[in-house]
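K.L.:
Following this line, the structures themselves.
Please treat every number below as a calculation from the coordinates, not as lab data. Keep in mind it's a predicted model, so treat the numbers as computed, not measured. Cβ atoms are built from the backbone, for glycine too; each structure is taken alone.
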Structure I
Amino acid sequence: MLVPPIDVAMLTSPILWTPQHTTAVLATAVLTLVLLSNGRCFRARLHVSVLDELPWLLARFATAVAVVATVLALWYEQATVTSFLTLSLGTAALFLAGRVVTTQIILWGRRTGRVSHRTVIAGGGAQALELATILRRYPRYGLTVEGFVGDLRDPAAEAVLWLGPPSRLRRIIDERDIVVVLVADGISEVEILGLVHEPTARSWDLLVVPRFCQLHTQVGLPDHVGSIPVMRINNPTLQGPAWTLKRALDVAVSVVALLVLVPLLLLITVAVRLEGGPGVLFRQERVGRHGETFTCLKFRSMIPADSAESATQWAVAHDTRVGSVGRLLRRTSLDELPQLWNVLRGDMTLVGPRPERPHFVDKFSAEIPSYGHRHRVRAGLTGFAQVSGLRGDTPINDRARFDNYYIENWSLWLDAKILIRTVGEVLFARGR
């Protein structure tokens with residue numbers, strides 16, 4: 001809350017003495033802030049240091065300046081570009097000075113206790129004990145250790161307040177209003193992963209000490225407590241402006257696609273009708289977001305089965321009831337086109353985990369602990385697992401891993417890549 005406003009003030013202040021560069025300075029400031037946000041340079045770090053962040057800050061500012069200077073070179077004389085670049089050197093100095101000020105304010109707030117985050121350490125080994133000792137000795141990290149959960153493996157750990165076994169972690173987070181969970185040694189990954197996938201995980205931060213922490217593992221902007229490296233795990237954001245934009249794109253694309261594909265839809269309708277008789281559309285209950293069921297639409301590609309068989313029997317690749325038209329529709333995935341209506345209705349989205357029947361959802365959820373996590377988002381017309389070759393008779397646990405990877409790493413660009421790859425799947429008939 002403190003850093004962005006001061007960054008804006010420092011980046012735009014040159015307008016006061018060089019109003020002729022107002023547009024260029026504002027453009028540079030906006031681009032710099034966008035690049036900083038994308039690089040997570042506004043995230044609160046444990047070890048606060050301008051020197052640590054200096055390469056990242058200057059690289060993003062220099063990129064913004066280069067873009068604006070290139071545009072200026074296309075429209076203005078060389079003197080204007082030179083003047084802007086000279087001004088940018090001063091802007092960089094102001095920008096870094098502002099960061100020095102905000103860093104000192106943050107450190108002062110932490111040392112005086114005005115900024116402190118209630119923390120529980122997950123783990124009961126020597127590493128957990130060392131973390132607790134460092135955090136209590138140096139308030140500059142801004143974490144107040146409430147205690148730890150885990151097994152009392154190290155007798156010295158009794159010096160730190162033991163809050164209970166790992167099974168009580170969720171209750172402890174709620175009871176003590178914990179905002180940071182710091183995972184160290186002496187605790188199972190499974191006990192933590194279950195918490196991360198819950199909706200309430202957005203209310204607290206998860207910090208993890210990586211395995212082999214003695215080795216140099218510099219990925220992105222590093223952070224540490226004392227000499228112990230710490231990684232921040234980003235819980236997936238499943239709502240907000242980006243997801244609103246995703247829904248808007250779903251509506252726009254599905255409307256345009258339904259209108260453009262009218263001739264193709266009519267052609268498929270006639271072909272299916274001629275091959276198999278009445279009942280061109282196949283309707284089936286599928287499980288979507290939050291485990292809610294909806295009626296999924298498809299073009300019929302085989303002789304209709306009774307409702308019980310349809311709901312509980314797994315489709316096989318070479319079913320004898322599939323005709324030549326149905327086989328073509330399956331190979332090109334054109335039998336899925338009616339699901340554009342499901343997308344328009346809001347039952348589905350263009351990109352997401354493929355929906356499954358309730359019978360198999362219950363079965364797979366009992367066999368694969370992470371399977372139910374797929375239902376955190378809307379079911380998709382296409383998905384990451386499908387474009388990665390996991391279609392038809394492929395292991396369900398592999399599909400679940402790919403689907404959950406998609407959710408954990410979701411972005412609009414990831415959706416765009418999956419849609420592009422889906423086009424290739426359809427054109428080269430890589431379907432069932």
Structure II
Amino acid sequence: MSVRRIDPKPPLHPLAIDAGSDDFLRGDPLDGKRYYSREFMQREWDDMWTKVWHIAGRVTQLREAGDYIVHDFMHESVIVVMHEDGSLRAFYNVCGHRGQRLAWGDGHQPSFTCPYHGWVWGTDGELRQVPDPDDFPQGNPCGKVRLVELPVDTWAGFIWYSMDPGAPTLAEFLHPWPELYRNHATEDMVRVVWLQVDLETNWKFAPDNFSESYHVRTAHPQVPAVIDQDHYNCRNEVYPSGHNRIMQLVRPSLRDRIPDGQPHPFDAQLRQWNIDPDRYPDYETKVEQGWRDLAEAKVRLGPSQGHPHYAQLTEQDFLYSPHDQLFPNVSVDIRPDAVSLFRTEPHPTDPQRCTFDLWCLSVPVVGADTVRTIAGRRPLTEAAFEHRVFDQGRGLPELAGTVIFQDMQLAEGQQRGQRSRGYQEPYLAGQETRVRAWHETLNDYLEGRR
């Protein structure tokens with residue numbers, strides 16, 4: 001059979017810089033101190049963390065008036081609550097009287113009562129009631145004092161907020177990501193994994209790791225059988241916003257072969273969509289033509305096979321596997337059937353520690369009660385929150401051998417090396433250009449250029 005030979009690289013987005021070359025970079029040095037210095041940590045707080053947008057949780061966590069979530073970030077805490085009119089409001093988790101914390105975890109209540117002096121705050125931030133309102137020389141504080149409010153918005157089923165009252169809108173901050181994934185059913189997905197892990201590493205380990213795929217063949221040898229990691233077939237993109245992504249092909253690598261006689265996962269995928277893998281005369285044809293045939297079959301047959309959302313997607317959504325790094329600390333894989341979100345947040349006081357969040361979300365499939373995720377097969381129901389300590393892998397035994405476990409295994413060793421006097425300026429491959437671009441965006445924030 002003939003093969004429709006095409007350039008396998010996806011088209012470059014008009015706003016993107018092709019990071020196949022590092023000509024657009026300044027070449028800022030990547031010194032080790034940025035991974036362990038308390039002074040550098042403070043600069044990040046002062047000039048970057050208080051300027052960007054953060055994810056507080058999922059929209060599905062707030063279903064009726066009075067539902068709220070609490071997001072603790074370093075020494076700050078933020079409440080996001082659904083108001084009586086259905087709008088979302090975000091406030092610092094601080095009573096406007098003398099600074100007592102109002103809430104310690106997610107919940108539901110029609111108002112927030114300070115446990116110290118009994119001041120009652122509405123879900124709109126207004127002070128509703130105080131004990132002894134006639135005992136204030138400056139007059140009754142009700143109607144005069146409000147909780148300090150923050151910008152809040154939603155995208156992709158996630159709730160975002162910023163600590164900067166003058167921040168760009170969320171749409172401006174994320175541009176063009178809402179456009180890139182506008183046809184994906186992210187709002188309808190179920191969070192089937194909700195995991196937070198304590199790691200002995202600086203939070204920047206994850207953005208560094210997820211801004212390159214050069215490590216995959218060494219750290220994740222199981223991946224090339226299902227995703228083409230060959231750098232000459234990938235598209236590396238950097239955006240003016242500081243976000244970046246890699247676009248890889250949803251097909252096996254042609255230079256990583258499973259030994260003859262072993263079942264190939266790509267054959268199973270083809271058969272699932274009524275494509276006979278033996279119809280192709282050789283392995284190369286099966287990969288190159290089967291890749292296209294599989295995407296066409298999913299668009300054509302998906303709605304009738306329990307995937308009604310496929311009707312909103314195109315073949316390109318099935319041809320490429322994007323991995324997105326949203327500056328500064330959110331990495332996300334947005335696929336037709338699932339979203340995997342990774343987020344690191346710094347420890348409040350120790351720059352050599354962080355938390356690693358893993359959220360796996362899936363589109364409900366007609367007739368299915370379980371779903372396969374990067375963290376193993378899970379029930380297709382909303383997951384409860386789990387907190388673990390990695391402890392060199394001992395805290396996550398059920399994830400051993402998975403890609404995300406393999407990444408976390410590298411974290412402590414990377415941190416120790418970056419603290420060493422033997423640390424040298426990185427000698428980066430072209431595939432790692434996005435790493436230096438990410439750090440130059442961070443430097444732009446720290447130097448006041450953002």
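K.L.:
Comparing mean count of other Cβ atoms within 10 Å over residues 16-23 across I, II, which structure shows the greatest value?
P.N.:
Between I, II, the highest calculated value is found for II.
K.L.:
Follow-up question, since we're still on this one. From which structure (I, II) was Kirkwood radius over Cα pairs in Å calculated, if the value obtained is 24.0?
P.N.:
Clearly, the read-out refers to II.
K.L.:
If you work out mean count of other Cβ atoms within 10 Å over residues 88-95 for I, II, which one comes out largest?
P.N.:
Largest calculated value belongs to II.
K.L.:
For distance in nm of label points 7 Å out along Cα→Cβ at positions 104 and 224, which of I, II scores largest?
P.N.:
II
K.L.:
So if we calculate relative contact order in percent (Cα under 8 Å, 6 or more apart) for every structure here (I, II), which label has the highest result?
P.N.:
Checked I, II; max of relative contact order in percent (Cα under 8 Å, 6 or more apart) sits with II.
K.L.:
Who wins on FRET efficiency 1/(1 + (r/R0)^6) of positions 64 and 384 (r between Cβ atoms, R0 = 30 Å, to 0.05) among I, II, i.e. which is largest?
P.N.:
II
K.L.:
Of the structures labelled I, II, which one yields -16000 when helix-only ellipticity at 222 nm (-39500 (n - 2.57) for each DSSP H run of 4 or more, over all residues; to 500) is computed from its coordinates?
P.N.:
Source structure for this number: I.
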